[in-house]
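Participant: Input: structures, listed below.
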Structure P
Amino acid sequence: MNEHHLRFLASPDWAKWLDAELVPWLDTLHLGDDLLEIGPGPGLTTDLLRQRAVHVTAVELDDDLYSGLAARMTGTNVDVFHADASDTGLPADRFSTAACFAMLHHVPSAEKQDRVFAEMQRVLRPGGLFVGTDAVDADFIRDTHENDTFVPMPPDQLPARLEGAGFRNAEVHVGEFEIRFKAAKP
């Protein structure tokens with residue numbers, strides 16, 4: 001992730017957006033007792049999730065982001081693991097919900113994104129929910145990803161991709177800047 005983008009994801013502006021846009025949606029979902037967050041970055045979304053679930057497991061690939069978040073979450077209801085979201089090494093059928101916010105476009109290919117979907121399906125317990133948001137493919141968003149990975153997901157393809165990973169009842173909402181999705185493990 002480029003430095004500009006990383007600074008934004010740790011900024012008061014991002015926190016304000018999350019509070020105004022993400023929190024109302026999260027509060028409509030039943031997240032359950034054991035939540036997995038993939039790609040938390042600096043952890044502003046983790047802060048929101050840990051207020052809404054008994055236990056949160058955060059999986060972060062980046063060394064520095066992992067170290068910072070792990071240190072910050074010590075003594076809380078959050079465990080932080082250094083792993084790849086496409087192969088977490090976590091137990092199957094464990095989590096009530098898996099969540100990812102504005103991170104899937106950082107996964108370097110559609111094929112690897114599909115492996116992330118399959119891994120989320122594997123670690124969710126039956127009836128578990130996979131929820132997330134991601135960026136739409138827009139020039140101004142691409143501009144913020146200069147020298148960075150940006151592989152947006154076509155929203156019209158997302159339901160079939162989630163169903164291909166074993167999810168059911170996939171719902172996708174396309175907004176001006178983001179897509180939101182949810183799907184259930186049968």
Structure Q
Amino acid sequence: MSAGHVLESNLAVLVVIDVQEKMLSAVTPDAPNEIIAPIRRIIGAARILDIPILHTEQYPQGLGPTVAELRGPLAESRGPLVKAACSCWRDETFRNELQRTEREHVILAGLETHVCIQQTALDLLRVDYVPFVAADATGSRRALDKVTALARLRAAGVIVSTTEALIFELVERCDHPRFKDVLKVIKG
């Protein structure tokens with residue numbers, strides 16, 4: 001796979017991974033709202049652009065449900081898809097839902113960068129999907145874990161970018177019929 005891929009809305013699916021109460025409260029050094037805001041923006045853009053959204057929860061009986069700030073925006077998504085595997089791809093329910101979208105550009109956001117995001121992205125790359133990681137919409141408990149994971153993902157061929165850059169790739173043109181709606185989401 002070439003790292004030169006540009007995200008295309010008609011090929012894209014958004015996957016929000018494990019943004020759960022106990023996970024988010026443990027994430028440092030980013031404050032939880034610094035992760036939630038970009039996730040909300042990319043969810044908003046995906047909804048405006050009719051991009052399918054999947055979201056997962058890892059062991060919710062122990063880690064709690066998806067955080068309240070995302071439950072509303074994720075209400076019309078496919079999920080929560082409850083999983084036990086760190087890699088979403090290794091969960092049969094998730095794999096079936098992703099394949100059902102018939103999309104090959106997979107945008108990943110959520111927790112934790114060095115565990116579920118990294119393992120999912122590497123597995124998706126291995127099975128010929130094109131994973132995109134929204135770096136500012138991910139987090140880890142330790143900064144070194146996040147930085148190291150993003151570097152490893154880049155080296156493997158995963159496209160690592162920012163939420164805003166990915167949203168502008170999805171909308172592509174300033175004369176897009178939904179550009180002004182997406183711009184409102186970006187400006188928050």
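What follows draws every value from the coordinates through simple rules; no lab data is involved. The structure presented is a predicted model; accordingly, all values stated were derived computationally and were not measured. Cβ atoms are built from the backbone, for glycine too; each structure is taken alone.
Participant: With distance in nm of label points 7 Å out along Cα→Cβ at positions 8 and 24 coming out at 2.2, pick the structure among P, Q it was computed from.
Facilitator: For distance in nm of label points 7 Å out along Cα→Cβ at positions 8 and 24, the value 2.2 is produced by structure P.
Participant: If relative contact order in percent (Cα under 8 Å, 6 or more apart) comes out at 29 when worked out from the coordinates, which of P, Q was used?
Facilitator: It must be structure Q, since only it matches.
Participant: Given that helix-only ellipticity at 222 nm (-39500 (n - 2.57) for each DSSP H run of 4 or more, over all residues; to 500), derived from a single structure, equals -8500, which label among P, Q identifies that structure?
Facilitator: So the calculation was done on P.
Participant: When distance in nm of label points 7 Å out along Cα→Cβ at positions 144 and 160 is computed for each of P, Q, which one produces 1.6?
Facilitator: Details: P: 2.9; Q: 1.6.
This value belongs to structure Q.
Participant: Please state which of the structures P, Q yields -0.41, -1.06, -1.36 when log10 I(q)/I(0) by the Debye sum over Cα atoms at q = 0.11, 0.17, 0.19 Å⁻¹ is computed from it.
Facilitator: Clearly, the read-out refers to Q.
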